[in-house]
Structure formats: structure tokens, C-alpha cells
Structure I
Amino acid sequence: MRILTVLTYYRPHTSGLTIYAERIAQAFVRRGHQVTVLTSRFDESTPLEDTSDGVRILRAPVLTRLNKGVIMPTIGWLATREVLRHDAILLHLPQFDAAGISLRGRLLRKPTVVAYHSDLLLPPGAFNRFVNVVVDLANTLSGLFTHRITCYTDDFAEHSPYLRRFAHKRVTLAPPVDLAPASPESVQAFRRLHNPQGRKAIGMATRFASEKGFEVLLDALPAVSAVYPDSMILFAGQYQQVWGEQAYFDRLAPRIRTLESQGRWKFLGVVPLAQMAEFFSNLDVLVVPSLNSTETFGLVQIEAMMCGAPVVAADLPGVRQPVRLTGMGRVVPIGDASALAEAIIQVLASPEKYRAGGRDLRRLFSPDTAAQRYEEIFEEIRRGIG
């Protein structure tokens, strides 16, 4: 099968959505399919077309940006050409261009599936309100034109106005997680490099963005350090030049710099995927204090649990599901710094209590399992429109 995948940002960009799309595309290739990723050329140093891990990547030039979105004048022509060449289409939402591409799939009778990753909630402001309206309209039209819509959990779907609107098209599909185990030697080497004092390591793995709840963690840290003065934050992810987030970073930077000077906060930058198991294996707890429905699951929770690290997560639809599924952590009220601190302290005090409840996560969240389910969905659609 020839499968066209469309999303705004692909490699070298790093986000949960990008990683999801990459894992599914690579799984399709392993299963014998031809895969093209149509995306933006957000980084002008990247070629317009290349191949990575068997996946053909086609990048449309970017004219300008609208907050976190991009305007690509040639995307319509490229989409028409590629939809004609392919047998099935997988669109990753949210994105501006999905409506037109899903309409092409419908008109050209190509099985078309939307993978819905999150709601879009931009910071306050007149321009951002306009962007939200435009993206909501594009998402709605995509939902009308597409044949099926996948989501990570029923929990999030039941709380999402978008997914409730298209409940008749909805398919719940566990997201793909692929993390090679780290060797004991590499775990020790990571610790010697990043935490040689052997402090209690509280981890975050994400972009530095306002919806991730960094201020909640900062407000929780004094109570944690009162009990565990040797605790520290290990942060893996992009924290510099995050689009649309510089003002947020600048506001919190003085508090973080103070912690850095005390050896209690360390920015690791974007850790290569091949080394993420070493990062998670060095954590005493991972925290996910996100604030709104732009976070719908948190793949990093499953990755941490695969490495034996418990999690403290916000009580958001979808985000709370990994802890509920495994028992490997605590769920805390959204935006509650005191509750976050208490949960971190409890996990640090009794780590064995939160490391015994994991199920066979590697099988449940296998990229090949997810790819097989997408194949079945494409075939169901093909039979229906054939």
C-alpha cells in the first residue's frame, strides 16, 4: 500500500505529535508499505525532498508563520499530486491544511483517516483568537470530509468537543511507543555526566511551553526540597527559541537560574531518542503538570514507566490514563502546586509502591500494533467506498 502522511512539522522538529507520526511511518515501512510524509520546510537548511529510514519526506516551502502554524503556498498542488499517487491518507491534526487534503481524499475515493492529537488552545490575544477560529474551522471541515478519526483514549474523546461531534467516526487506538532498553553501563554513564552527586532526580521531558505547567512545578519545589534538599530537576527537551514561548520562558527564567546556581535544575536540551531510555532510567519520578487539553496523553509517561520510573501527572482527560492503567504513580489536581509537591514526596518516599503495577507496556503500545490497526481501518474504508 502507498500511504501518504501529512502533518505540519516532521523531523528535525521534536514533539509528541512528530514522534507519533515518525513511529507510525517507520512501522508502515517495516510492514512493507511505501510511505511519503508531506510536511513543511520550517527549517530552510533541510532539503525539499529526502528519505529517512525508508520514509520519503516531501517538504513544502514556508512563506510565513501564523503563531505555531505556517503558510505554504505550494501545499495545495503538492497535496493534489500526492493524493493521486497514493492509496490511503493519514492526516495528523491540528493543522491548517487538513481540510483541503481530506476533501481531496474524499473526492478521489482514497481512504482518509485523521489522527487527532490535541485541541488547540493558544494564549490570550486577538490574533490568537483569530488563529483558533481558523484552525477550529479547518479541523471541523476535516472531520466532515474524512472517513475515520483516531484518538488516544476514550477518556480524552469524551471530554473533547471536537471528538464528541464526530463520535460516529471515532476509533480509539493506543499510541505508538518504541524505546529500546538502556544498558546498565549507559545508565551509569548518563548519571556520572548529569547527576554525579546522586541527587533525587525529578524529570520533565517536553518543550518549554506555557501549557506544560512549569510554574506549577516551580511553586511545588520549595515543599519538596524541605523534605528532600538533595532533589533536582532534570529537564530534557527544547527550552530555547521555542516558537511563541519566549516571553513565558523569560518570565520564569530568574527562578530557574537560581535553581541552576544551586545545582538543583539542569537543562539537558533535546536528548536523542536513542538516549531517552538512559534519561528515564535515571529518574526517581517523572512529572507531567500540564494545564489544558493541548496535552492529551503524554507518550513520555509510558516511556518512563517502561524504564521503571513512576509518574506524577495532572488530572487531565487522557493524561491521567497511563497512571490509572499501570498504578505507577499519582494523579493530582490541575494547577495545584501543593498537591503536586505532596505526590512527589510520597513517590520519592515509597518508590517500590509505584513500580510494581506495570503491565506489558511494550506490547500494548507497540508501533507495529498501531500500524496494523491503521491498515485494518484503511481496508474497512476501502471496502465501504469500493
Structure II
Amino acid sequence: MSININRHKSIAIIGSGEMAVIIADEARRMGIYSHSFSNNPIDRVVGHSDQHHNVDIFNINQLVSICRELCISGVISTTELTVSIAAKIAHELSLNGMPVDVSEMVTDKGFVRAKVSTVDSIKQPTYCIWNVGDRLPEILKYPVVVKPTSMGGKRGVSVVGTDKELESAINYSVENMPALKTRIIIEEYISGGKEYSVESLSFHGSHKVIQVTEKITSGPPHCVELGHMQPAEISEKIRREIESAIPKLLSAVGVDNTTSHTEIKIVEEDIYLIEINARSGGDHIAYPLTELSTGYKYIQGAIDIAMGGYEEPNTDKFSRNHSGIIFITKQTSQFKYLFEECEKYSWLYEKNKTSEELKEIINNQAFDTNYMIYKSDEGIPHEIKRLLVEQNRWEAKL
């Protein structure tokens, strides 16, 4: 089927990884001409966007000049690294975008924690900010989580229980930080409960929760995400509380005109903030899982926001499907046999096999490892659910 691409309606995609590929492909389906921008001419987005520009994405003036010449209609970010870049370009071109001052700070977990302290419906761990080169902080109570203030994807994250482990964890965070970043956040580890993420859309001060995802994690020390399931198996009461709390949280931080991926932990009935990411969720969460479970084209919504033509969806009309992804790693080895034969099941949406060997992962590697994605209108497939019970037992031993 041919698609009519309108060159007079174009979007600038800042970045070149898998999310850039997803956005470029969706823009093409929408008939929008896409320009991708990155520092590498052989990045993954090449061949997916209609035109790729090999430029220094940190040179804002150059990007603005190119986008102005191209008559760009919208600008969209793809990672934490490009949130502020996209916001600055959109501002200079008088296009819809994140407030520039917020975009410069929203990737800083310390800034976010301070802003969210005004939201009564969200709980937070106690925390401190440590600057590289300072004396090691005195920890009054272990365990604690150590992580860079500016990174996502569980990079540089460790849970530690002693002073000796603390020093190693700080070094690990530093190794996973960009060269010019110097801040680490050390915070109380909230034990018990389960981790979730919330996909939402923000436009002109209004925030809409689209889906809540339940996470399968490795637990301490690195809390790597091993799978995701939608919708989260939570009570209607908790779901309503999340749908009420997340807009308040995003408003408190100043997030606007963007997608958001907010990570939370629910312990009994308390909602704890882990972190906010002012971009679409990775690990296949934003796409395809959210679209599979709700029927709503979430990435299209993200593009509509950037282009200034977004209309808030009616979530009451969403589909009520189940979707999920399981990463096949050393930590989820009990899924290996099901992975090998999953093609015979009607629930299989996609299988990705990159190697015969099961690898242990220490941060999120959604596109470079073995995985299977399911979709079902009858709940979590029982073949997967049975193995998840084994996984939960394994996590409980950690």
C-alpha cells in the first residue's frame, strides 16, 4: 500500500536509536515527512526517516538554522539526551514543545524529587545528592540505591547494604555517567511491593494517563527490567489513584507538551516515585505494547503533540487487551524452552533472537537481546503466567 507523504508537513526527530526508528516509521504511516538528526551517518534511523542529517546535535544554532530552512512543523526528542535539545529548537521556531527551563532540569532526579515534594499523593524515599570528588556521605541506614542523577535505562544503578559496597556502587555510577555530569543521587531503598511504569501524554497543561505497565525485574543489586506486562494487575482503586496522582506530579515538575514515562513502586497502597522520564517509554513499552493493549496509537499521539494537533483520547473507548514482553536472559532462563517453541502459540506477536547463548544483562537492552512479545484478549497467556510464578519465587529469594 502506497502512502502519500506531505513534504509540507514535516517533523524533526532528534536522535537516531530505536525510538527514532519507531517515530520515523509512524510519521511515514501518518503521511508526515521526517528528518532525523544525529552525529552518526550509519545510525539505526537511516533508511527509516525520509532524510537523515549527520550533524552535531549539540550545536543548537545549526539545528535551528537547518530546521528553519526545512520549514519543520514539529520537533520530537527520543532519549533523555535529546529532551532539552528538542525543546530549545521548538522554542526558537515557535513550535509546540517542552518549556525550555524545565527541559534543562527534568533529567536531573534531584530536581524532580524536590519539585514532587509538594504532591501529597506521591511518597518519596529519603535521599541526598553527592558530587563527584566530595567525601563519601555518611549513610545512616542501609540499604540504599545509588545512581546517576541524569541517566535512564537502569544505567549505573546499584542497591547496596554496606559502606564498602557504597564506594564500589559510586564508582559504577560514575563509569556510567556522561563525562560532564558530576551528580549522584543516593536514596533509601524501598523494599517490598512491585515496580510499575505509567505512559502519559501532556498537552498545553493537561495530562492524560494512557496505560500502566507492570514490570518484571531482577531485583537488587541492579534492578534490571526483564519484562513488561500491560495492563498492570492492580485494583481499580489503585489505578484511579495513579490516574489522579500522575497529572499532579507532572504539573509540579512543569512537564508539558510531551510524552512521559514515569516509574513508580507500589507498596501496599502507597505510591512511591522512582523517576520521571519526559519521553516515551523504551523497552518496547510505548510501542508496540501500549498500542497492542489499548488500541490507541500512542506514538501517533506523541507526534500530534509535537505538531500541535493533538486531541486527548477517550480512554473509556480503549481496547482491553493484554500485551507484554519477556526478555530471554540468564536471569529468565526458565523461559528459554517456551521461547524456542513460541511460534506455535496464537498469542505470539513478535520473536527476536539475537544469540543462542543466554546473556546476563545489567542494564536495559531491549533491542539487542532475545525476547518474545505477546498479545491476548483473554489475559496473560497461561504458558507465560505459570513461568512468571517461578520468576516471582526466584525474585523473592533475593
Label whose coordinates, when distance in nm of label points 7 Å out along Cα→Cβ at positions 171 and 275 is calculated, return 3.8 (choices I, II): I
Among I, II, structure where helix-only ellipticity at 222 nm (-39500 (n - 2.57) for each DSSP H run of 4 or more, over all residues; to 500) as derived comes to -8500: II
Which of I, II leads on distance in nm of label points 7 Å out along Cα→Cβ at positions 59 and 155, largest value: I
Note: mean count of other Cβ atoms within 10 Å over residues 75-82 at 17.0, derived from one of structures I, II, originates from structure I
Out of I, II, which structure matches 16.9 when mean count of other Cβ atoms within 10 Å over residues 27-34 is calculated? I
Computing FRET efficiency 1/(1 + (r/R0)^6) of positions 43 and 267 (r between Cβ atoms, R0 = 41 Å, to 0.05) for each of I, II, which one ends up highest? I
Parent structure of the calculated result 3.0, given that distance in nm of label points 7 Å out along Cα→Cβ at positions 147 and 203 is the read-out and I, II the choices: II
Among I, II, structure where mean count of other Cβ atoms within 10 Å over residues 99-106 as derived comes to 22.0: I
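Taken together, the values in this text are just the output of simple stated rules run on the coordinates, not laboratory data. Just so it is clear, the structure is predicted and the values come from calculations on it, not from any experiment. Cβ atoms are built from the backbone, for glycine too; each structure is taken alone.
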